[in-house]
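> Below you'll find the structures, each written out as structure tokens.
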Structure 1
Amino acid sequence: MPNVFVKNKVVLVSGSNRGIGKSFAIQALAQGAKKVYATARDVSTLAKIAELQDDRVVALTLDVSDQEQVNAVAAAAPDVEILINNSGMGAGIAILGTTEEGGMRQELEVNYFGTMKMGRAFAPILESNGGGAMINILSISGLCSFPFAPGYSASKAAGHSLTQAFRAAMAKQNTLVAGVYPGPIDTDMAKNLPFDKASPDSVAINVFKAIANGEEDIFTDPFAVEFAKQLKEDPKALEKANAAGI
């Protein structure tokens with residue numbers, strides 16, 4: 001069924017080749033988008049999107065950590081009305097017992113600086129097209145760290161703060177800036193996590209419903225909703241539960 005916020009809009013999804021990003025691209029089409037820019041570092045990995053044979057899809061090469069590629073995509077997509085900053089990565093590096101920092105730096109480059117680059121590039125585009133929305137895919141781990149993913153948690157915490165900064169900066173241009181805080185989702189990144197996982201499609205559907213209602217902080221699944229409740233009631237207890245490996 002068409003979504004009133006998405007119908008006839010132009011949507012760009014970073015990291016459309018798998019997981020949540022692929023679901024966002026497919027659900028945007030299903031909910032009536034006029035055009036969907038599906039992006040990936042390697043457009044050949046967008047095969048599942050290409051199989052739809054939908055002429056509303058435009059495939060673009062995009063590595064959000066590369067400023068030149070971000071600029072090129074912004075130039076190629078001046079009609080975007082809904083930006084979904086989905087690209088992300090997790091290195092899974094422990095905080096102790098290693099001196100390796102490269103993976104953690106890459107988490108920041110993609111999850112924080114990549115979102116910053118995209119937001120800066122597309123803010124004037126969204127403004128020129130009526131305001132629209134910027135949707136940043138974050139994580140509950142950015143609200144209370146998971147010790148098995150310290151770098152990822154830190155990068156998503158930075159992304160949470162960045163989202164608040166963009167929200168303040170873009171308020172006058174009538175842009176909805178939403179942070180999305182999923183729990184464990186059934187994707188490649190989370191395949192080894194010992195939790196019940198929501199489907200990527202359910203995340204995309206719930207986010208589109210939420211932005212139609214003007215929501216700014218979106219918890220997409222039962223795990224995330226309960227996590228947010230616990231965080232509000234007793235943040236220290238939640239931190240200790242995370243440390244104990246909930």
Structure 2
Amino acid sequence: MSQPLALIHSGLGHGGVWKRFLDALNMDVEPVSIELPGHGDAEEWDRSRNYADQAVELALDAMPSEPVPLIGHSFGAVVALRIALQRPGRASSLVLIEPVLYAAVADSYVFDKLQRDMALFARHVDSGSLAKAAKDFHEIWGTDEPWDDVPEMVRKYMMARIELIAASGDFLWQDSSNLLVPDGLEELDIPVTLVEGDKSHPIMTQIVDALGRRIPGAEGIIVPGAGHMVPITHPMPVAEAVRHRLIWGFPDD
């Protein structure tokens with residue numbers, strides 16, 4: 001009998017991006033591919049409300065009521081971490097792929113560097129130059145594929161949703177959901193796996209290290225030759241690395 005497996009994609013993605021990873025995982029699972037507000041077939045973002053709050057609510061509504069393994073990528077990984085911390089009992093294990101919780105390394109060189117690297121993106125969003133903003137974002141957080149080689153349909157999809165990246169700023173840069181409070185991460189008592197690509201932005205290594213040092217028993221995985229979009233570009237090594245870390249139920253069940 002198939003077991004449910006919950007997955008939350010990155011910003012500007014959709015549920016279908018997990019297909020190659022799921023094929024590589026080669027397990028008898030029933031995937032619950034959660035789509036973030038404003039992405040794929042999900043409901044639109046209510047601009048009068050906090051974007052991260054809506055993402056968490058949508059994910060919890062989509063997830064089974066029983067504890068299941070939860071995998072998140074990028075922004076989706078930070079949403080997954082918030083669920084595990086604030087709704088214990090919903091995730092039986094956690095895989096965080098390139099979690100972009102920048103606030104975990106605030107007051108560091110790499111934090112300042114990322115702010116500089118993303119300054120042009122922020123200016124283009126503020127000025128309404130969404131095509132330029134999408135290109136800027138792709139060049140930092142996308143695949144190695146040149147922007148002009150990205151299929152037009154994908155570019156249009158990203159441009160139409162690029163403002164959602166800015167909407168998540170307080171959640172990622174200021175930790176508005178208080179995921180980093182003292183003794184918070186230390187209370188996680190489920191298997192947690194942190195995955196990073198060795199060619200991603202240098203802030204990712206520091207974030208993974210900062211989170212991993214605080215989460216009991218966390219396991220770190222580095223995928224050689226991969227950037228931020230590692231579950232899409234390198235699905236096989238990611239699947240092989242996390243397969244044994246997917247746990248259903250709790251030890252005392």
Structure 3
Amino acid sequence: MAVIVAENLVKTFGRGESAVAAVAGISFRIEPGEFVSIMGESGAGKSTLLGMIGAMNTPSSGRLVVDDIDVYALPLEQQADFRREYLGFVFQGFHLVPYLTVLENVMLPLAVSGRGKKEKRGMAVAALSQVGLAEKARRLPGEISGGEKERVAVARAIVNAPPVLLADEPTGNLDSRNSAEIMAMFRRLNGSGMTILMVTHSRDCAVHARRRMIVSDGRLVSDRSATVAPELAAAPPAPGRVASTARCFAP
């Protein structure tokens with residue numbers, strides 16, 4: 001079963017003669033455990049497309065189906081449940097709350113999870129351990145480096161163990177060394193079975209993905225499997241994971 005199925009997604013801004021199609025009829029399937037890079041020039045529609053996949057940007061037309069869930073047919077409240085259950089987000093800006101500790105920032109996605117405080121802390125510490133920052137849990141964002149801030153953002157994205165990770169220019173603010181560390185982290189996550197979709201301008205980052213899409217003028221112009229260089233290849237991806245969402249989407 002496909003994790004993600006996009007059917008003729010369209011996103012138009014404006015009306016009449018001034019209307020602009022940022023995404024102009026894109027369709028694809030993404031299977032469990034894939035690592036996909038999405039590339040294209042600035043303004044090509046990459047981030048708009050990622051926002052639609054992330055249930056944050058309602059299409060003008062078309063459908064997005066994830067695990068047999070027609071995402072945009074859901075009420076807004078259940079779309080929020082879907083994002084919490086299925087998706088982790090990593091963006092170019094770190095978006096950390098400056099007055100919260102590293103640990104508290106990572107705990108934010110768990111705020112409405114219904115779990116006890118002890119369990120939330122344990123999950124956040126485990127996520128920080130995955131990105132090698134458990135020892136800095138009590139620091140404020142202003143007390144850590146840019147590369148560490150991005151690793152905190154990754155920990156926050158994976159604290160719920162989502163089956164799908166969406167990343168929009170995750171290395172855009174980082175130097176080459178920190179970019180390489182983030183990509184190594186993504187390969188490990190993908191090797192554990194997490195599906196990853198990553199928008200990037202960087203060819204150095206795109207080569208880590210096993211499938212590469214190119215978007216131009218709102219259209220998908222290339223979609224190919226890619227061979228990862230042996231020195232970059234992670235362990236073969238495990239079978240993709242699908243979160244249980246019965247409590248959110250049961251009739």
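Please treat every number below as a calculation from the coordinates, not as lab data. The structure displayed is predicted, hence computed values, not measured ones. Cβ atoms are built from the backbone, for glycine too; each structure is taken alone.
> Of structures 1, 2, 3, which gives 9.1, 24 when Rg and Dmax of the Cα atoms in Å, for residues 49-88 alone is computed from the coordinates?
Here the read-out was taken from 3.
> Any idea which of 1, 2, 3 comes out highest on relative contact order in percent (Cα under 8 Å, 6 or more apart)?
By relative contact order in percent (Cα under 8 Å, 6 or more apart), the leading structure of 1, 2, 3 is 3.
> Next question. A value of -0.50, -0.68, -0.80 was computed for log10 I(q)/I(0) by the Debye sum over Cα atoms at q = 0.14, 0.18, 0.22 Å⁻¹, for residues 161-208 alone; which of 1, 2, 3 is the source structure?
Label of the originating structure: 1.
> From 1, 2, 3, which structure was mean count of other Cβ atoms within 10 Å over residues 177-184 = 13.2 calculated on?
2
> Taking 4.0 as the value of distance in nm of label points 7 Å out along Cα→Cβ at positions 81 and 201 derived from one of the structures shown (1, 2, 3), identify that structure.
Of the options listed, only 3 reproduces it.
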